[in-house]
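> So, here's a batch of structures to check.
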Structure P
Amino acid sequence: MAGGKSSGLIGKFATVGGATMASRVIGFVREAMMAGALGTGPVADVFYTCFRFPNLFRRLFAEGAFNIAFVPLFAKELEGHGGAGDKSQGGAGDIKSGEDQARAFARDVFAVLASWLIVLTVLAMLTMPFLVATIVAPGFKDTPEKFDLAVTMTRIMFPYLLCMSLVAMFSGILNSLRRYFLAAIVPVLLNIILVFILAAAIWFEWPEREVGIALAWGVLASGVVQLAALWMGIRREGMGFRLAMPKITAPVKRLLVLMGPGLLTGGVLQINLLVGTIIATAQDGANALLNYADRLNQLPLGVIGIAVGVVLLPELSRALKSGDAAEAQKLQNRSLEFALALTLPAAVGFIVIPDAIVSLLYERGAFDATATRNTAMALAAFASGLPAYVAIKVFQPVFFAREDMKTPFRLSVLMVVVNIAASLLMFPILGHVGIALATSISAWVNVIGLATIAWRRGEFRPTATTLRRLAGLLASAAIMGMLLWFLRDWLTGLDEIFFIRLAAVGGTILLGALIYFAAAFASGGLSKAEFAPLLRRFRKTQ
């Protein structure tokens, strides 16, 4: 493989996952403070509803369609269209040619992307009342105060899309250069800024509306800071460039063609969440409940799913561009094993003991026992699809790295249809829990389709070792699940003193993890040889 071996894949996952974990942990601090300050009241409902709107576009256009099209093409330019190879191979002239081509491609893409984003942002700001009434939160129209606050907060936050779209581009450049850490750590800035705002709001006892407005400005500020940090990062790697007049070159045209079907493919999770958001506005507090549950579900999905998606696509793209099909298969198999090894126990824990986890993290202040129970039910529903969503991060790059956007696009269309239909059917019966469950069902439909097509084409072949390991992981997760089921009634009857609950829930999770990993290593679900280098690296940091 040109530049990089599958044997180092776990270390790269750990780099991205560790940085993402830092952001998620501070994110939990933010959510706990938000729950205590605003609970599931109207301001929290408006903030989460409005924040999801620019986030939808960010993930749909930037992290979704743009990133999955940009990274393979940028990797192709780095490889000199397959001729330059890795820096350790070939001559200096070839390397310089590949880097120059990649820099020119990035400059042209930046000019087009920035121009388009400026136009989109201006149009959105001018038409925000219409967008809120029709797309963002149609359920708020009957409550003038919530509607007016939604318009104001969405206007403040929408330019965050412009910043974060360019952040996604700069992250793609760094990831293609195998500089993963900076792009993975900058999202922590959003949570740090919002934590400071919430701390000030709690200390000075700001009115709830002022807290919401301040949080909206904090979101925008974080986008500016993240963009500045990554701009300095790409300049250090010799990939800095100046803003030029936008022009549609042949590589840029190819990018736009690939982005078409990728708009839905890459952002299908966000489309599903937006559908749920719109439907949930019919139930007071539903979006806040779903957000609190999704925040917990996003921890393993973010740490594991993002790590796999961020690392696998550029690595797989460069392997295929250099013609190393065997290395590509190894990358896919190891990625699937790693993803499910950490996702399965998290999903089991969220399904079996959601009440204890939610109560520990959120139940204080305005967040009462009823909110805990409602959030826990949504968390269990989300978690039932967690392995599917992480597996999607493994299977989609199989197609994206080959510049095949149509297959994932068609399956994404099916996924959206299933999600909408299931949400509409289950919401009248299960309320907000039905929306979470519909999201999980649609994810399983998608991943089954991706795996089946990749198998039939011969683009993914699980080895006997991979199948044996997956069987061991499933058995280990089942053993852990039985232990947690036995302890769940004891956990729900604990004393309300926080430190008692912390010790009990934390101890139960630790015991479950120890049993799971012991069973996984004993059954061969996990390889001691592959995790040994990671353990040695961890010990060196102590």
Structure Q
Amino acid sequence: MSATVPPAGTDAGRGSEFPGRAPTVVTTSGAVRGEHLGDRGVRRFLGIPYAADPVGELRFRPPVGPARWNGVRDCVTVSPAPPQGGDPLLENVVGYERIATGEAGCLTVNVWTPSTMGRRPVMVWVHGGGYVQGRGLQVWTDGARLAERHDLVVVSLNYRLGALGWLYVPRLLGPEYAQSANLGLQDQIAALGWVRDNIGRFGGDPGSVTVFGESAGGGSVAMLLGAPAARPLFHRAILQSAPARMTRTAEEAARVAEAFMVALRGKAGRDADVRTATAGQLLAAQNELLSRHPFDRLPFVPVVDGAVLPVPPVRALRNGACAHIPVLAGTNEHEGRLFAGLGPAVRPEVFEAALSAAFPAPERAARARAVYEAHEGPAGTAPTESMAALITDVLFRAQTDALLDAHAAGGGTAWSYLFRETTPALGGGLGAAHTLEIPYVFDVLDGPGLRSWVGDEAPQPLADAMSEAWAHFARHGTPASALLPPWPRFDPARRPTMILGGPEGTHVADDPLPDRRRLWRQEGEATPGA
């Protein structure tokens, strides 16, 4: 029996709310059946297609809507993630096995809602993973508690990763692929379009949508701010540890595509074609490129293609294109320790090479060395810590500072944070590491396996405060919590920043880490992707 699909934007098709019966919603593509999460008062729908499978003729093509289906589709299991390699943190520290992947069935959204009735603010999560890893639902991004405690609708999404999502193919495959740049970003925009057309049927308000993401997900949020097609689809933005300026020009991306083809032919033969190669062959070539690129110039990143992304996002913010969108942005204090600390100890010459690459002028390199040694100890005795601090600033802190400054210059409102709570993992040396704030935002400190990451005595009040502040931002456009001091709006002169957790406790500080910030401002456009 065929499901009758009402027009988008109407209240017809709202979910059923009958006691003892699984929640059912009629979307624009067909009816979906979710499940009640026990006594938690949350309805969950997993793996709802927002686009057709990107396989066959649709590989390396912009997303198109999914085919309509008849009957009711069960949406109670997680869909495959897009093809990718393993995640060392989740697998080796948290203890999770590798996730199921595949091109077919990967372009999906997950929805948590207190009720399919009513109108609630919507929070749409964009996962991180260096543009090559991740999925919408991971152990630390379960949206049930955010939805339940703060009366929100939470959505997470998958998008194409690595070469399949970010390889610049227009010049590689010819004019018929002219619209195929930034496929991962186009997937995200398509998912936001699905939210606009359907979320009202899940109890959400399509006129109150907040996008939030971490790492490459935060960078993706920056790209969504820079993408004209995306901006009408959301109303607030949260960027956690975002490489907001990490983009490539079309010329740079074309050279990466050429290098990728060389690697692919070495794996799959000289007649290899990205359209017909197996996912395993593409991943093998992708890994070869990843192994050869420096940490601050990943091969698969968004491209300023002139269409999907007309200008770099920071420039769009500075030009005032996003002045109507409130922004919350920040980083963790020791982001880089995750990258420098999970591998072998950094040799002094490796740190010196990275320092010289970031600061080509010798006098500036010397100044930078002095700054990092003051924070982390002499590089000759602790190059790993100094390298970690450099990574923190290159990839995250300097780029977040640039975004905040640009948004303020463009007339936008913004709020800044610095997360200082630490992890006891690996002997406690990782500090306030990359990704550590995520389980606090989602209020899932007790999630399976997460005690090994956040610790047995992780401060639940900090999770209460952060999740409430993020939810308040989604509802009102300002971050606030009864458990936090008043959170001042960012201004470039004072640079007020909410310090979240850490040895001194939560408080507001003006311009934290000023010597490191000034170091990067003196370097001007050294940060990648200006």
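> Output the label of whichever structure in P, Q has the greatest value of distance in nm of label points 7 Å out along Cα→Cβ at positions 326 and 342.
That would be structure Q.
> Which structure, out of P, Q, was helix-only ellipticity at 222 nm (-39500 (n - 2.57) for each DSSP H run of 4 or more, over all residues; to 500) derived from, given a value of -27000?
Traced to structure P.
> Still on this structure, please answer the following. Which structure, out of P, Q, was FRET efficiency 1/(1 + (r/R0)^6) of positions 30 and 438 (r between Cβ atoms, R0 = 25 Å, to 0.05) derived from, given a value of 0.40?
Checking each candidate, the match is P.
> Taking distance in nm of label points 7 Å out along Cα→Cβ at positions 350 and 486 as the criterion, which structure among P, Q has the greatest value?
Q
> With relative contact order in percent (Cα under 8 Å, 6 or more apart) as the yardstick, tell me which of P, Q scores highest.
Comparing P, Q, the top value of relative contact order in percent (Cα under 8 Å, 6 or more apart) belongs to P.
All of the numbers you see were taken from the coordinates with simple rules; none came from a lab. If you're wondering where the values come from, they're calculated on a predicted model, not measured in any experiment. Cβ atoms are built from the backbone, for glycine too; each structure is taken alone.
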